[in-house]
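Below are structures written as structure tokens.
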Structure P
Amino acid sequence: MCKEDFFSGRLDYSPEPTPTSTCTPYSGGDTNDIATMEITGRPMTEKRMKALDASTLSGVKLTYENGAICPESGKQMKFSLNMYCNPDMAMDEYDFSLGALGHICEPHIDTVSKVACSRLSVSQLWEYISEYSEYFGVFLLIAGTLLVFAGRSLLKPAICFTGFLSTIAVSCLIFYSVYL
């Protein structure tokens, strides 16, 4: 069957695939051909359409890019997977579109699940620092004033505290680089 190097594609067949069936790649074979972005929209899924649910959900869009050239538009083909978050669903419950939506050269599939909800937000640390920035500023002003007037006697504690803060900063950088 398809022996080409790509992440997303379409197998052209009629009525059943054979070893000579052609493949149409919607993406390239490099990880740089996968793009992500946050989205908000109304998913066109089976359960939501039956329930006439037109509410807006947020989620993540994976786009597989740099595929074959579309004969109609002359642009490269791409395929998108829209994963919307519904925190009210159970972990094993899901909803998906009945088929590929959109144009043949740029199809997409909508899914709704609790699994698509964000689990880890590293921005919480920065939100905390931003929320209490005035207190940190007052503390640093008082510490700076003390160091100006009693710097010689507070030199060892200041070096110890600076080492402590540097260790925390380096640990955060290592954590973010490993787990993100």
Structure Q
Amino acid sequence: MPLLIYGIAISELMMHWRDYLKQGRRYWPHIITGVILLELAFVNFYYLYDKLDQLFLDYPHFLLHILPPLIFLLMVSVYTPEDDKDVKEYFLDKTPLIFSLLALFILINTLNDFDWNMINFIRVFAISVCVLIAISRKIWLIWFFIVARVFLFVMVNYFPHLLL
């Protein structure tokens, strides 16, 4: 069921992307946030699929692992504007809620996989940036978030020895 919920969220994100082809519906911070959300859905789907055998050990454990996909789906629903809304205006209005939900999503994933490792330190950094974006509504922090995410992805996957 958690994988199905991620699939629904990915589908909703992708269906919205057709709007980006329409003139006047493009707002780059909104598009970049959509890319972030899509990549997060893929990586969480990938990690969750890897530990499916551990999910159904008991009901409380299952609930802990179904909560992040539900929050993610809620976040995607908030992220996606209605057809007649101005994308920039809508996104600027919903930025605090979107990034608060993103911070909550990352926090629950951190608690589910709690261990003192580099991934969780990166998650704490991401939570901090999301909270800053939610509180300050500074759009340049979204650009910082994506650059930091790409940088840390490269470092963790290709140069892990430099992070230790």
Structure R
Amino acid sequence: MDPNILAAVIAGSVAFVKALITAVISVLISRSSIRADIANLQLEQKRALTQKLYELRLSVYPEAFDITQDIGKRGERDDKEIKTLIKNARDNLITWHRKRAGLVLSEKSLISYYDLKECLSKQPAHRDAYTAEQLKKIWLARNAFRGCLREDVGLLYEEDSQYSEPYEST
């Protein structure tokens, strides 16, 4: 074979392989770049949804704090006032949960809500009077629920973590 033709064939083959390798590398880089862009877009969407969830929680949760403010506290109240306060708190909490709050509670907050609702739904041990033990359970359930709500909006600090742990009812 003519050396000039052989040199041309070799040069053409080398150029073709070089172009092929360059194309494959470009495709791989493009795919990687597209995947990274998709991942970033999904992350941005997730952040936007998370931000919206936080905003909803911040608009809904204060009502729960108002409802649960005085439950479990005896203070200067007589037994009848405590019974009325607990019944009203339970009813208001159920109404609060039926609205938007039921959609934005985290799983942990939802469990705490049901624990608190259960404590508030129990009848007084004595005819019209809650025992100190019942009030303590209500107080602990209240604190656990409020701690979970704080945690949901990122306001829970380490010194408050004792209230976020679910209590064990006996």
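Derivation of every value follows stated rules applied to the coordinates shown; laboratory data play no part. This is a predicted model, so every value here is computed, not measured. Cβ atoms are built from the backbone, for glycine too; each structure is taken alone.
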For which of P, Q, R does volume of the Cα convex hull per residue in Å³, calculated from the coordinates, equal 208? P
Who wins on mean count of other Cβ atoms within 10 Å over residues 68-75 among P, Q, R, i.e. which is largest? Q
Distance in nm of label points 7 Å out along Cα→Cβ at positions 20 and 84 - highest-scoring structure of P, Q, R: R
So relative contact order in percent (Cα under 8 Å, 6 or more apart), computed for just one structure, reads 15; which one of P, Q, R is that? P
